[in-house]
Structure formats: structure tokens, C-alpha cells
Structure P
Amino acid sequence: MSDPTAQTAVTARAPARIDTSTPHSARFWNYFVGGKDNYEVDRQIGDQIKEIFPGLVDVAVTSRHFLGRAVRHLADERGIRQFLDVGTGLPTADNTHQVAQRAAPDARIVYVDNDPVVLAHANALLTSTTEGRTAYLDADLYEPEAVLRAAAGALDLSRPVALMILNTLGHVADHEQARDLVRRLMAGLASGSHLVISDSTATSEGMIAASRAYNASGAVPYHVRSVEEIGGFFDGLELVEPGIVQVTKWRADPGDPANFDLAVDAYCGVGRKP
């Protein structure tokens, strides 16, 4: 394996021309969490959906808070030093590598996406502590074995890895296919690895209406699932307490800014591979 102290970008192609004529899920989410990497078309559908279901903004913000708590827990309490973040989206504040390397400066993080919009911003992700490593892969969730082969250039897959798939699996329309992709990714990781998932859920009429409006906008569709379907991604794994819960409830301190008392249509979980 190559020098573990280096930080490296691994890309297979130059970014394609960015289409600003239709909404884009990463830019849309970026708008909701207060980022600046979005266009008028993304803000227009964002504002339209705010009218239909204002709670989606809470989903975006509190899902980001969950990412931070999950990464800190894995680094601080479970000794995880390697993170594979699939479908990372656009960088904002407190990305996976920033949270992990604050807790463990020697942590290695590999981001995976195959979207030209995200690839265009990859350099913003490629900052690392001198002790650790941050890499970016142009790879596809639909080719999990290829993702693992590429990640092995920066991570030691014989040791535990935290697989992060946050607000991404909704792009896979077929639930059984989504489960199969997760299983194949986890199959290539060592015992003691962890799976971290969060996603919007079909737990209110407002969220379902927001999903329909987004999917009718011309953007790549995003499918919200039931809480039971979210739980199914963790079959065969040991769920970390408190199990499958709303993103606001996962190991949150009622006094922190994660809006512990806020009910949101987004569920999450963390599971350990035996």
C-alpha cells in the first residue's frame, strides 16, 4: 500500500460540464444545509419544497449533525481509524474527514462519488492532517467491488473500516437492489467494521409530498423508504445502541444543537460487523 501519510486525489476522468438547467440532489441538499455550491434552479425547487414541507430543511440539518456524532463515536469510543464515505455529496462544514481527524489525527478517509458536480469540488475535500490521509475516488455505488478495490489504495481493508452511506440510498429505486449493494460493500470489509446509514423516510404525508415534488422536477429521483426498510440494511450486523431511530435521537445530548426534541422524517443506525 502507498504512503499512508499522503493525501491523494484519485479520479478517472475530468469533470463533465455542469448542467444548471435541472435541479441536482447534491446542490439541493447543499442549499438546505446553508452551503453556497448551488444554482438558481436548485434554490427554486428548494423553496417550492419548503412551501410543501418545511420540515425537509430540519431533515437536512439534523442529518448533518448525526454524521458528526456517529463519526466521533466511532473514532473516540470504538477506535475506528478508517472511513469510507460513499455518495459523499458536496462539502460543507464538518465533513467526515474533519470530524474524524479532530478526534484522531491519524484517521484515513476515502470519499466516493461519481457525479461530475461533486468531482468539480473534490479539491475542497482533499485537506488532511499530516498524520492522516484524505482521498477522493471517482467510483460508482452500483459497482461495489470496484469501489472496494479502489479504496484499498488508501485504506487497509484487513482492518476495521466505517462505511458511511448517508442520504444516498434513496437514489436506488429498488429496495432489494439497495440492500444487495450494501451487503456487497460490507462483505469486503473486515470484522469490526461498522455501517452508518441515514436517510429520509416515508413517515409523514409532508415528506411523501415533498419527495413527489422533487421527483417531478426533472432531477434524478429520490425514493423515501419505511423505517423497517432502513432497518433491513443492517441485517446480519450488531446494532449499536440506540438502534434504528430518528437522526435527532441517535446518541444526542438534549442540550446540544442537534434538536433532540425535534421529530424529523429521517432515520439512522450504526451496525457492527461481527
Structure Q
Amino acid sequence: MDIKRIAILGTGSMGGAILSGLLKSGFDPSQISVSTKSTDSAERLAEELGVLSFALENGDDANQMAVAGADVVLIGVKPAYVLEVLADVADSLNDNALVISVAAGTTTASMEAVLPEDVGVVRAMPNTPAIVGRAVTGVAAGERATDWAVDVTRELFETVGKVLVLDESKIDALSTISGSGPAYVFYLIEQMTKAAKHQGFSDEDAALLVNETFLGAAELLVDSGKAPDVLRKQVTSPNGTTERAIARMEQTDLAGMFAEATDAALARAREIAAGK
């Protein structure tokens, strides 16, 4: 990876996952600087990981100190604070630095507007399985981003999973599928667990049945190389119990519900981009 120094502003779940992925890939911790909320967190990151860390509670210049000398800056703060943080560090950035944001709804154009003209911006939309190295990340370049910037961003997020490079016009739609997708899966697991309890299983047994079924089915899907509808049909014997269950699900128009749900998520992403 052609990076000499990287700064990560915000070490919450996503910033922390990227930090972990970088270190696991062999990136030198002494070439990573981070800003985090508390002194305790900053001290822990420095002692346990060997990164250079700065605590926001120790002063207003923690972010500026973190980005000093970095050729890549990852913005891991909440969407509402992205532009504020970028404006705060704009004068401290290296010439030709690359800024990568993982915030939903904040466009590259809005970020470029508060940054020096020689600073390129790339949006990345990872999902929470980044924590376990199984993320899917969408990457979209701003107008000033070079091929090098896109390549570096892709390599960076490949340390925590798979990467899809796409036009920014599609990044919000991607967020409704892979970004929000883990929540949909967890919701389905919740409902199947409730169904298992309804059938008389204990909490522990219900969790075992459902969690391992989801895990096993996902691994089978990947290992088999078959489409999900093919695998579903293999389980669904004519006039059997599974066919009866699937028929009942189809009566509720699950396909339409998922389309409506992702449309609703996309509408909300556009509202966020509009500052609503």
C-alpha cells in the first residue's frame, strides 16, 4: 500500500475496524496517528497498538495534530460533524493529501468545498462486518481524486473485506443494501428466534438453532457457488413443510416489502445529504 502515514479521526466501530485491518495487514503502527475522545482511550491505543494518539478532551488541536504529516486522512466521525472536522483540519493537511470519509449522506462536493483545492476526496461506505474482516465497502471518487487515490482507498478497505468501486450517484443506494444490510439480517434473526421460542425452544436452544442456521446457510451459499434461489429450491421439496412455509411468506409480499424498505432508506440518505 503506497501510504507513508495515515491519520484516522474518530476511532469508533468503523474507525477502529479500519485501524485493526491496517495493523493486521502489516502496516507500521508508528506511521498511524489517531484522534479519539478521551485521554484514557488515547493512552490505551498508544500503549496496546503503538499508534500515535491524541485526545480531543485535552484540547481543540487534537485533530490538527493527528493529520500533521499524513498523506491519507480517514474521517470516521458521525455525519453531522464531518464538514466541521474537515474545516478544522483544512489548514493542517499535507499538500495533495487524500481525505476518505465513511459518513453516509455527505457528498464529495460538500467536502471539497471546505478543503484546499489540491486535496482529493473519496467516499467509502463500509458496513459493520468490517469489525470481523468481512465488510463490503463501496468506494466513490470525488472530482479531484486521482487514480492513485482510488487505488489506495480500495487497498485500504480490502484489509477489512471486499470492495466495490462505483459512481457516487450509486453510493447512497449501496448504503441501503450492504450498509444497512447487517441490520436487516439481524432483524430476521430476531424474528426467527422468536418463532423458535414460539415452537417451544428455550432461549439458548433457539439462539443455537437460528444463529448456526444463518451461518451455515451463508457459508453454503459462498462455497457452493450457486444462486440463492437454486439452493432454496433444493431445500423446498414438493408438497413439503418448507414449501408450505415459503408459500405463506410469499403471501405477505416479502419482495415488495424489501423494495419499499430500501426505497425508504434511500430517501432518508438523500434527506441527510440535503441537511434534513
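Please compute mean count of other Cβ atoms within 10 Å over residues 50-57 for structures P, Q and give me the label with the greatest value.
Going through P, Q one by one, mean count of other Cβ atoms within 10 Å over residues 50-57 is largest in Q.
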Practice item. Name the one structure among P, Q that semi-axes √(5λ) of the Cα gyration tensor in Å, for residues 98-161 alone of 20, 16, 8 was derived from. Key: P
Point to revise | helix-only ellipticity at 222 nm (-39500 (n - 2.57) for each DSSP H run of 4 or more, over all residues; to 500) from the coordinates reads -15000; which among P, Q | key: Q
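Upon calculation of distance in nm of label points 7 Å out along Cα→Cβ at positions 242 and 266 from the atomic coordinates, which of the structures P, Q produces 3.1?
Q
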Review point. If you work out percent of Cα pairs over 35 Å apart for P, Q, which one comes out largest?
Key: Q
Practice item. Work out which structure the value 5.6 belongs to, where distance in nm of label points 7 Å out along Cα→Cβ at positions 58 and 234 was derived from one of P, Q. Key: Q
Revision key, fill the gap. Note: mean count of other Cβ atoms within 10 Å over residues 138-145 at 16.9, derived from one of structures P, Q, originates from structure P
Review point. A value of 4.1 was computed for distance in nm of label points 7 Å out along Cα→Cβ at positions 90 and 218; which of P, Q is the source structure?
Key: Q
Check your understanding: relative contact order in percent (Cα under 8 Å, 6 or more apart) computed as 14: which structure among P, Q?
Key -> Q
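The numbers here are math on the coordinates, done by the rules we state, and not lab data. This structure is a prediction, so every number in the text was calculated from the model and none was measured. Cβ atoms are built from the backbone, for glycine too; each structure is taken alone.
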